[in-house]
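Read-outs throughout are calculated quantities, based only on the coordinates presented, and are distinct from any laboratory measurement. Keep in mind the model is a prediction, meaning the values are calculated, not measured. Cβ atoms are built from the backbone, for glycine too; each structure is taken alone.
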Structure P
Amino acid sequence: MEYFNLLKKYRIAYSDLRENVSISHMLKMENGVVTVNSRINASLKGLRVFNNNGLGFVYFNDGRLSNAFKKALNIARAFGKYSNEKQNICNYKKVKYLEKNVNSNIFDISDEEKIEFLKQVTDELKEHPRIKNTLAVVYLSEESKNFLNSEFSEINLKQHIIRLNIFVTMKDRNNLQEYYYTFGKQGGWEVLKKIDINALAKNVINKCETLLRAKPAPAGRYPVILDPEITGVFFHEAIGHACEADAVLENQSLFKNKLGERVASDLITLYDDPTLPESSGSYLYDDEGIKAKRTILIEKGILKSYLHSRTTAAKMKQEPTGNGRSEFANALPIPRMSNIVLKEGGFSEEELFESIKKGIFLVGSRGGVVEPTKGNFLFNAKEAFLIENGKITTPLRGVSLSGNSLKILNKISGVGKKARLSFTAGQCGKKGQRVPVDEKAPFIKIDEAIVGGRDY
């Protein structure tokens, strides 16, 4: 093999060669009309070389590998000579993993069948007289990854992801509300074929109708209960990113120098797990050839670990955790979450609600923002409800949750017994790269948080 022959020629500390080949197809239907039907094929190779305390990286498609080696070596030498920062990488054992054929019919299905599926979804939604606009999107992707390195590892992986997005607008007089639904996981067309379209449409319509009759949210400090989806997003955005080791090294984490310290209520055990079946955030090996494994980040309130790539592990004298990920072969792997998981607790949902005399129940996530060094955050909920005397009562809209991550972590007084994987096939963006992720969490109770509404 040419790569291994070149390793004998060039005396280097470490090198790896990644090849990514991807095929994706997106179909978009707006109000029953197909507006987008696009296919994208991409293929790239990325060569990384560590030598003389320097790092050289080049990516290419066509062209000789020997030329790429020369360019990467020259960059590494220049980096090592002129940079004050030494570039090193952790060693790892030799790995050989050649994935067997992945059975998936993701691209064997005709466009006509995919369009008919979207039409059925749209037709079910349009049955409701107050539905004004519908948008349904199916996204399918296949990615093959080939990995070689100077430790003589050979890894070949293939992943299929399929996702359905639905956006609906409902109007009643001057009241206009929007709702969106997302579902996705690893697998082929059979994933969507299992969906009960009628039940899905009824659920989306019910959500819209609830938003139409919802009242503006009150503003102030309240005890709150978060459903599994917004709980997962909170722990991903506000906590998980702060546990990524490059953020720690760059002074962009509120958890810097806090390993071994209490950072949360003792009810909180949080881990990253890329081994969850079917989740879009799962993988067998990361993009540096490290076997995927569960990494405990917080255990009973104590910060236990950061998420590492091989390079951050070398800088911090830690072990790589299998979280060195990149969007494609033209980008360097950096520490990234996979599936962030909040461990189940001992409270039933009934017990959580019954403990609140007056509070707010937040459901689903519409995104938010986090200030990484101080931990201040703001998240928006898809839906919300007033809690009165332990009962869910008035629906609310326009609800946001804000506060400080460390303070909130220590105000969590209840964690539900049942955790739920979101299966949203989310894409997490960081440093110009997007990778698939997911979250798994139970209901949680926070004794006090800032809730904002229209008058907030």
Structure Q
Amino acid sequence: MMVSVVSTNGDGNSSFVLLTQRNNHMKTQARGSEIRMLLSVIILFAGALLAQAADKKGGPSPASCVACHEKQTPGIVTDWRISRHSQVDVGCADCHGDGHQSTNDVARVKIPTPDTCAECHEQQVTQFKNGKHALAWAAMKAMPTIHWQPMAMIDGMKGCGGCHKIGLKSEQEIKDLKKSGGGFGLASCDACHTRHTFSVKEARQPQACETCHMGFDHPQWEMYSGSKHGVRSNLKQMGLIATNAVAPTCQACHMNQGHHDVDTPWGFLAVRLPLPEDKQWAADRVTILQALGVLDPEGKPTARLDVVKAARVAKLTQEDWQKERDAMLSTCNECHSGNFAKEQLAQGDNMIKESDHLMAEAIRVVAGLYQDGSLKKPANYVSAFPDLLTFHDAPTVIEQKLFVMYLEHRMRAFQGTFHANPDYALWYGWSEMQRDLTEIKALAAELKNPAKK
């Protein structure tokens, strides 16, 4: 607003003031026009960038996807809306591509893989690819009679494949899965971060591991949940003990600091190289390696050893084993003294040694039946020697018992020890192994002397 000042003494000062105010007003107007022009340019530039980003993204907007899928798959929409993805504008097309636009082109939907997730979560995916979860599919496919199983159990992912799908798959395997089924189960990450919330908080709970780490051959969930670790974690979740109380979860021990390179010193089968210095244990481990088919009856490496190496089913050097043991000791040391942690893990090692001795004795009994002709070599066996990895496809009752002794009871004996569950270690593990050995010896005697049945 202009203000007029009238001089009362006629010296002309009033005219000077008026001109000055007019000049200031014009400058202000000009400055305002410049600011408005600058804002307009910024808005136009930002719009261009957004349009460019949209063009690069391509495909439908999240709103257009939601409009249809609220009717077709409302649960998916609900989960996405409460996810972090929704909050940061990660829409459907970012993961599923822009090929699917209507009900007529559903087959063009892209099924995400870990590489899809790596576009935003590169560090976690890189760590995952270095861990044993990434090898789960390859390990399953390496089993000698896996192709004998019903398709629904493997590629259909209703049996072994339902958990082992967390593993990476080759381009050819992905193509084969699309031919044999729907081509789902490729993402890996959603095994723990359930779609479509993909919650970090959910994946950090021990229950996230329960679906796969339970049951016949790997009941880690049952062992953990009944251990002091698991009990305290449960009480903490229920709000019955302090929120800052020590209550280790599966992730706290096996994914310390959120690291996705999941691994353990002994691995699933609890065999490794080099052989131990203890001569008896070394001999027992050789027998077990022969029954796993990685050594032949003469103790020479077989082609299956290369498969074991590729799938990293076992640690094959002292350095690899020691690296994981040191990492676990460091984790244990966060809650326990170093001496206590070493002693506890050494107890687990010792339990493997004791279990191996029983296991090797049982294997030698069955191997003796092949050597004396009481059992004939099956057509699918490479050697006249029991093959533990045929699992329930083992051709004789005595080998079925041997398989159960190894995959169920030996597992529970050492896993129960490492997971601090005394009942599993003894009654579901060691005790059952003793009973298995007794039955195997009795069955062997019957096979050698059928007339005395």
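Taking mean count of other Cβ atoms within 10 Å over residues 298-305 as the measure, the highest value among P, Q is held by P. For which of the structures P, Q does the calculation of distance in nm of label points 7 Å out along Cα→Cβ at positions 82 and 234 return 2.4? Attributed to the structure labelled Q.
Could you tell me which structure in P, Q was used to calculate mean projected area of the Cα convex hull in nm² as 23.0? List each step's numbers first, then the result.
Working: P: 23.0; Q: 36.6.
The read-out was computed on structure P.
Where does the value 16, 40, 31, 13, 0 come from, among P, Q, when P(r) over Cα pairs in 10 Å bins from 0, in percent, for residues 98-177 alone is the thing being computed? Please report the intermediate quantities before stating the final value.
Working: P: 14, 30, 22, 16, 11, 5, 1; Q: 16, 40, 31, 13, 0.
Comparing all candidates, it corresponds to Q.
Could you figure out which one of P, Q the value -6000 for helix-only ellipticity at 222 nm (-39500 (n - 2.57) for each DSSP H run of 4 or more, over all residues; to 500) was computed from?
Values: P: -6000; Q: -16500.
For helix-only ellipticity at 222 nm (-39500 (n - 2.57) for each DSSP H run of 4 or more, over all residues; to 500), the value -6000 is produced by structure P.
A value of 11 for relative contact order in percent (Cα under 8 Å, 6 or more apart), calculated from one of P, Q, originates in structure Q.
Assuming 2.7 is distance in nm of label points 7 Å out along Cα→Cβ at positions 74 and 90 as calculated from a single structure, say which of P, Q it is. Structure of origin is Q.
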